[in-house]
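Listed below are the structures to be examined.
We did not get these values from a lab; they are worked out from the coordinates using the rules stated. What you are looking at is a predicted structure, and each value in this text was computed from that prediction instead of being measured. Cβ atoms are built from the backbone, for glycine too; each structure is taken alone.
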Structure I
Amino acid sequence: MRVGFNPHKDQIQEKQDYLHQVVLPVFIPHQEDYFADSFKILKLCLNSLFATVHDRTFITVVNNGSEPSIVAYLDALYQEKKIHELIHTENIGKLNAILKGLSGNNIELVTIADSDVLFLSHWQIETNRVFQAFPKAGVVGIVPQYKGFNAKCHNLLWDYLWNDKLRFIPVKNPEAISKFYTSIGWDKSNPDYLKQALGLIGSNDFKAYLGAGHFVATYKKDMFEKIVTFIGYKMGGDSERYLDAIPLKKDYWRLTTYDNHAYHMGNVFEDWMATVEAKADNTAVFKSNFPTYKKLNRFSYFLKNDLFRKIFKNKRVKRWFYRLKKLPKEMIPNY
């Protein structure tokens, strides 16, 4: 039986005062073997996040089936109001957990991050500056990586093929890039990757690299207006492909900040991780209301993301491109 009239019926939702959301899925089923250091690393991750975000940041944590001590820790953070939204679920898979965190608000920018990211000072303002400098930016990473232009950047390569604002530039922070690849156990055999990277030059010589990794990146929220409700993988499979494909539908570019603004900790604690100090940018001016775009028509999508991508795989075409974009001659054969 219902008696009376719900006072909230037909009321319009008030506009949120947040500029930036962070969604962090957490999965620590136990604290042994692979997960032995995961709790310690999660604490470092969250503390670095709390220390570096401005006061108009909405933090969402999705507990994706973690063990009781992790649940208690997250509950305490929520009670302390360090976390704005805490979602508990059984292990439904990483991307399904992310999708839960994306729904229910209309905050313009959303950072999706793994729970082993160590955030550094200024990551938010530098991310914001990339969106300011390049209106078509849709995904912005904060950890430069090798040859990011090969992954879901062919629309940008097409747009700026003949523009000298797209060219190879010196790597700003080779030590940080080397540190990232050490953290994931990848080979660093080609030293040229630490010397030159493909960049985009904006006004006042503002620089960004092409490409953006998966473990931490910021997205324009408008691309998630229509999202799927279920991805059939715990991790891997076509789950990352889903996040990669959404920006391309609106012809958004993938970029990364010129300097490094986070570290990947992995699953093994190292002493240096506890010594990193960082702070927020509450005195910085953060822009909002970035341009958004409509869905790209089928022909343009095919031309940029299918046909041109296949052409670009050709070794002769790629070497021609390297010469066109001013990669030093001695680096071209092995780049």
Structure II
Amino acid sequence: MSLTTLRAALCVAGLAFSSQTHADELAVPKDGWSSWQVAAMEDSPSLCCWTGWNEKDVSRGSCKLDEQRGNTGSRDHAKTDVVRVYARLAGGKVDRLRVLDTGCPVESATPIRDLGTVAPDDSARWLVALSKREEAKSPDFHENVLGALAMHRSDLAQETLVSIARGDGRIETRKNAVFWLALVRGIPGADVATSVMFNDKDPDMREHATFAVTQSRSPRVTQDLIRLGNTDKAGEVRAQAWFWLAQTGAVEAEGALNAALRKDSNDHVREQAIFALSQLPDERATKALVAVAEDRTLTSEQRKRAVFWLAQSEAEAAQKYLEKVLAGNVAR
């Protein structure tokens, strides 16, 4: 072997060793609970557990790590830039994973080994490797892995989630990646979700991305939802665009929904446009539905549908209008 060849071989061997060492930097014990702290994406939601299931109750409770289910989430709109990853292993296999705000109290049946602060890329690399292992194949577990990955302030985490979102894997896994990109990963994540919303070949993915985009920081949410509602080939996707537009409460919503009601060729989309009007803030919903109910250029079925949704409203103005209808004081 020549000196040049020997040097090349040593170089390759050195790179391989370096890569393996780097990948193993996060040495998680093979049994029991371990946790580590990692820098989170800016303005990440402060995930914790709550004392009750009522969404209006913002009293934080202790997270019981060993329980399968828990009322975990973010209710008080608090943000964090540091999170803690909790992983439970048995015989080297991970059987439970949680990511929570560092200030969230936790309980576990066994002691938790604290691995200290870990570099985001090292923690993300460990999570990526975990996502490919057999124990992470269940949908719920894989969703937890993707959620934990999304919180990491790491380019590797971003690249992995984007690859999954745009890939050809299981649709539920892709949906989870799109959701977390939109929710946590700022404008870059929102842009990926928007791209899926407009360009994915699967209408189910486009429909899901429509919801995800409304959870993002995209400055173009209103314009993009209106564009989607006017252009998507699938009626269900257009219907979802109108629903989520109403949920945003955008000032442009009434105009876009009324246009869809009159112009869309799909009966279901037109019906859903009326339902979407009912999802506007109370006073606006009542005004919009009354306008539909009294518009004689629309079909009687459409006008009846508007009255139906008025009847579901608890708004005072809606109830007063219905009283007039019952009293025969409204022209039919």
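Highest-scoring entry among I, II, by distance in nm of label points 7 Å out along Cα→Cβ at positions 100 and 196, is I. Of structures I, II, the largest value of percent of Cα pairs over 13 Å apart, for residues 260-323 alone belongs to I. With relative contact order in percent (Cα under 8 Å, 6 or more apart) derived from the coordinates and found to be 25, which of I, II does the value describe? Considering all the candidates, the number was obtained from I. For FRET efficiency 1/(1 + (r/R0)^6) of positions 124 and 188 (r between Cβ atoms, R0 = 30 Å, to 0.05), the calculated result is 1.00, so let me know which of I, II that is. The value was obtained from structure II. Computing helix-only ellipticity at 222 nm (-39500 (n - 2.57) for each DSSP H run of 4 or more, over all residues; to 500) across structures I, II gives -8000 for structure I.
Among the shown structures I, II, from which was the value 25.5, 102 of Rg and Dmax of the Cα atoms in Å calculated? Structure II accounts for this read-out.
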